[in-house]
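Below you'll find a set of structures to go through.
Each value in this text was obtained by applying a stated rule to the coordinates, not by laboratory testing. Please read these numbers as outputs of a predicted model, since none were measured by experiment. Cβ atoms are built from the backbone, for glycine too; each structure is taken alone.
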Structure 1
Amino acid sequence: MQYSAYYVEEKDGSFSSSIAQLELQKPAEGFVQIKVSYSSLNYKDALSASGNKGVTRNYPFVPGIDATGIITDGNSSQFEDGDEVIVTGYDMGMNTPGGFGEYINVPANWVVKKPINLTAIEAMSIGTAGLTAAASVLKIQKSSGESDLPVLVSGATGGVGSIGVMLMSKLGFEVSALTGKSSSINFLQSIGANNIILRDEYLEAPSKSMEKPLFSSAIDTVGGNILSRMLPQISPHGVVACCGNVAGIEVNTTVFPFILRGIMLAGIDSAESPIEFKTKIWNKFANEWRLDLSSVIKVVTKENLQQEIDLILKGGQQGRVVLKHGE
């Protein structure tokens, strides 16, 4: 049996993609086979699709770090055929063929049963981006001090940022959204941002080792000079949840925010989180953290996926891109 997939190939150091028909393999012991209904596009997927060997070592390859669908061969005691499930992160879409194909074979211990009151398209509207945002929110809730100042969310129009804005707003926080896109002000206001800060204006003033506290905590999705700028602006005992590096991997700071205000810089990596933690977050999204993401998603097929990959690599993504398989 063959299945359709967005397939990335390498030839003489150059990479190209196509819609290919691949041969379906039976899952190994301890693995399950899933017929994928939806996936989603993340920055890591775009890197894999463009031939980034730091993400995917060997090609040809099928990217896609997120998938939801139905078990078709539950070669495991944990699942039965017909179970509706979600898979996010771990090695899927990096070196294990991922959700940009209509079928995947993955270890059973990577798989979560989809909550009943969460649809498949809702699950992929959330995906790894939503899990990352949720892990950031949990870290801030658990560790930050009391403050009336707003929470800052950088890269606020992207997948993690937009869900971070929505979650923080839903939980009653005042949210300041930092973006490089002046055209997205209405979008950010519509998803719950109280204040919009434009990146160029934010970076205009010279950085100082300590500044007047402006934010209670922050979700930083971009790193680099943005992260460097915000650290001295966090109020005492605040948390900066750090989960991205599109603005750079280096941070220029001093120890002052940490030893004079006791702030915390917390790294967030939802992809490798224990499956129990992911299950907890999926249940939150299905219940008390339920979000209406219909206005922030774009649904695409494999045939028009490449243009969305090009857009996310240029920093032009707004909200979430969901890939639909089949009719």
Structure 2
Amino acid sequence: MAKIVFGAGTSHTPMLLASDETLPRFVETDQKIKHRDKEGRPVTYGDLLEKADPKLAHMVAPENLVARQNVARDATKHLRKAISAAKLDALIVLGDDQNESYLEDCRPAFAIYYGETIRNASTQHATYSHFPDWYIKNRAGFFEQEKPRDYPVHAPLAVHLLTTLTQAEFDLASSKCLREGEGEGHAMAYVHRHALDPENPVPVVPIFLNTYYEPNRPWPKRCYRLGQAIKSAVESFPAKIRVGVLASGGLSHFLVDEELDRAILKALADKDAAFLQSLPWNKLHAGSSEILNWVGIAGALEDLELNWFEYVPGYRTPAGTGTGLSFATWS
């Protein structure tokens, strides 16, 4: 029978794709986007800057930005090697969708893709069309540069998850293909381009969680239980295969919340299901909502131990905006 033998989590921010030269330029975009404070209240960049620790100005000096980026780059390399060394037959990826595959006409809380392949293409979605050219060029690192590439999907396992999770009373959307001319969203694209061996990519099962958009965002308890149900479903799959589960996204952003991030990583290491299932809803907005993907895999990895993690408080402006860059593996 199939068994989950490996787990992983990775941030997937465009910040991870930035060159040393473009790292200081994120202040240009962060000044223009909507923000929330650490309690989830809407604020402006100016509000955050006014209340920020003055020490942040030193932390985001170019040389310090690059030093932290190098730690994250090393963590990315470590994660890719760990996934390759796990010798997986399938990798289930929990990631969010941001107006990419699912739009306002029909946005499910949970969806599973079950086509034979899924395409990575250099599509720049309209969501980002108003961003400056340097940012769009930077974000292109999610996608194939020369021509589209079709990556393998473990379709039999995906179909099995769809049927088994439906029997377990999870109401799932199913997708067998992408819209014509479109490629996979950023959460899955990052995994293909930066977490898997490009020469021998593991067949994936993409599972999408609507972490971002009201009114049907799933709560932490539901995400954890989804992970538990995924584990049970995998164990009932008749083929003897090695399966991994990966969370794509997070942790806190666009305002870095070190206290929250470290508490989550500790809960993951301690298998503190109660803490993870009761995370404050007011803290899980915007980019920080991607923490729900990590809550989901925690439910699926109850039998495994967190054996490595790297955390980089990815401050990139004097206002404290950025991403809690997080990487972890379980075995």
With P(r) over Cα pairs in 5 Å bins from 0, in percent, for residues 12-163 alone derived as 1, 6, 11, 14, 18, 18, 12, 10, 6, 2, 0, matching label from 1, 2: 2
Which of 1, 2 yields 3.0 [distance in nm of label points 7 Å out along Cα→Cβ at positions 4 and 28, calculated]: 1
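Using distance in nm of label points 7 Å out along Cα→Cβ at positions 140 and 156 for the comparison, can you identify which of 1, 2 gives the largest number? Write out the running numbers ahead of the final one.
On the way: 1: 1.1; 2: 4.0.
With respect to distance in nm of label points 7 Å out along Cα→Cβ at positions 140 and 156, the highest-scoring structure among 1, 2 is 2.
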Structures 1, 2, by FRET efficiency 1/(1 + (r/R0)^6) of positions 100 and 212 (r between Cβ atoms, R0 = 25 Å, to 0.05): label with the highest value: 2
Label whose coordinates, when distance in nm of label points 7 Å out along Cα→Cβ at positions 108 and 316 is calculated, return 3.1 (choices 1, 2): 2
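Comparing relative contact order in percent (Cα under 8 Å, 6 or more apart) across 1, 2, which structure shows the greatest value?
Checked 1, 2; max of relative contact order in percent (Cα under 8 Å, 6 or more apart) sits with 2.
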Of the structures 1, 2, the one that 1.01 was derived from, the read-out being Cα Rg over 2.2 N^0.38 Å: 1
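Out of 1, 2, which one gives 0.95 for FRET efficiency 1/(1 + (r/R0)^6) of positions 204 and 300 (r between Cβ atoms, R0 = 25 Å, to 0.05) as computed from the coordinates? Please report the intermediate quantities before stating the final value.
Details: 1: 0.10; 2: 0.95.
Traced to structure 2.
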